[in-house]
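What follows is calculated from the coordinates using simple rules that are stated; it is not laboratory data. For clarity, every value in this text was computed on a predicted model and none was experimentally measured. Cβ atoms are built from the backbone, for glycine too; each structure is taken alone.
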Structure 1
Amino acid sequence: MTFAILSALPEEQSGLVAHLQHPEQVARAGRTFTRGMLHGQPVVLALSGIGKVAAATTATALVEHFGAAAIVFTGVAGGVGEGVQVGDVVVAQDYLQHDMDASPLFARWELPGYARARLACDAHLSAHLLEAAGACVSSARGHFDLNYPAARVHHGLVVSGDRFVSAARESDRLRQDLRAAGHEVLAVEMEGAAVAQVCLDYGVPFAAVRTISDRADDAAHVDFPLFVQTVASRYAEHMVLAFLQKLSNL
């Protein structure tokens, strides 16, 4: 069973590349994929690039060309939900495209042809990611360049859209609009919902874990680069390795 580990940016999986055994690079769809072994599991590491279309292209290549039996997305996100702070980790329970609006033909956020707005992540994979994330957050306190002693793990809705949300007013409106429709959002990013949709189409299990790099507010453009460089890659490395080790022991 080949696991695909997907991230948007090189920094988000640089630590994983260093652990890869028997690496082999393959060019496909304008991207470089790296095959190898991690904790005895065959894996493919890939960078989606930024945005939903780029992520969908990469996910499709992972399934069609590399035969990925499951896809796990790891990276960063902006915290939107109450109590979701920088340094926290969010394991996605489901995804929604916050910029999808085909009204009045369909309800706002509903995916045409799917009769729903939210796409569920795989419960089995998500449970193992939650366990790995909890262990990572507990062991990481005091060990990273940026210390977050009160870091927590959350599980719930993550939303994606082709826009970097970086203003408090926009973040607040997004949260309020979604809440009014019964969607209690925790975090916002730019790729996961597209990958979730591709995985649903192909019947491939999908899970995602995101480290909160900023609060999707007016300071997001300042917080994001530093956090990705100094913290996000270490979180991803520890969480994914623990996740794969857990699966290899089952």
Structure 2
Amino acid sequence: MTEPLLLRQDVDQTAKLTLNRPERRNALSLSLLQELLTALTELENDSKIRTIVIGANGPAFCAGHDLGEMVDRPEDEYRDLFETCSRVMQKIRQVPQPVIAKVRGMATAAGCQLVAACDLAVATQDARFATPGVKIGLFCTTPMVPLVRAIPAKAAMEMLLTGVPISAERAVELGLINRVVAENELDETVQQYCNAIAATSAMTVRVGKEAFYRQLSMPESDAYKDAVDVMTTNVVEADAQEGISAFLGKRAPQWTQK
């Protein structure tokens, strides 16, 4: 049997996770979700890894949950499936490294959720995004969570209520993805993001990513209070002082903090 998830750690400080169930349109089986969770948990403690890229083999990025696992099962098995999927999506937000979705083809239901949960996303021109659960009697409630945090509420409701796919161009307009590129530009564009992040301080990125997601659920006044605390503790760190000194001295910074 082929491995449902492939992991490659490149010399450029990038870990590449590849969904490898092309015959099932990379549907998120429970075993694939468990492997994703394990891989992300291991990578979050690897200081050599600066970025994580999630891609897929085959013509589709991810068709969502594996419906073959969702017929005539006891309720506790369904709960375990949805809870495991939710842990994966939350782990993407919790790891210190930025996670980038590299999307070709369709990303539907929990596959669209996976894209929405990633910090950045790049897609090819043929990519499509949908939350079509309503068409089979199962509202995309868990995919809704990161979706409505990535795009405006009315647009999210349109996707959730109709199940109609949106184009990559529309996904960019809404903020679901960052860039739409030609097929032959996808790898290079993702690599450009990885290179830009690798050139920064790992400590600074870690602090910033954590603060970004924490403040999303705060009232504005509380968010500012938290931001002041973060910037105050950040500015006295060695890498911040080095970065400021390097800028003033018109030289390249030498980062030392993980």
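List of remarks:
- When relative contact order in percent (Cα under 8 Å, 6 or more apart) is computed for each of 1, 2, the largest belongs to: 1
- Computed 0.94 for Cα Rg over 2.2 N^0.38 Å - originating structure among 1, 2: 1
- Which entry (1, 2) yields the derived value -10500 for helix-only ellipticity at 222 nm (-39500 (n - 2.57) for each DSSP H run of 4 or more, over all residues; to 500): 1
- Among 1, 2, which structure scores highest (criterion: mean count of other Cβ atoms within 10 Å over residues 14-21): 2
- Read-out distance in nm of label points 7 Å out along Cα→Cβ at positions 70 and 86, computed value 3.3, structure in 1, 2: 1
- Among candidates 1, 2, the computation of distance in nm of label points 7 Å out along Cα→Cβ at positions 102 and 150 that gave 4.3 used structure 1.
- When mean projected area of the Cα convex hull in nm², for residues 54-173 alone is calculated for each of structures 1, 2, structure 1 gives the greatest result.
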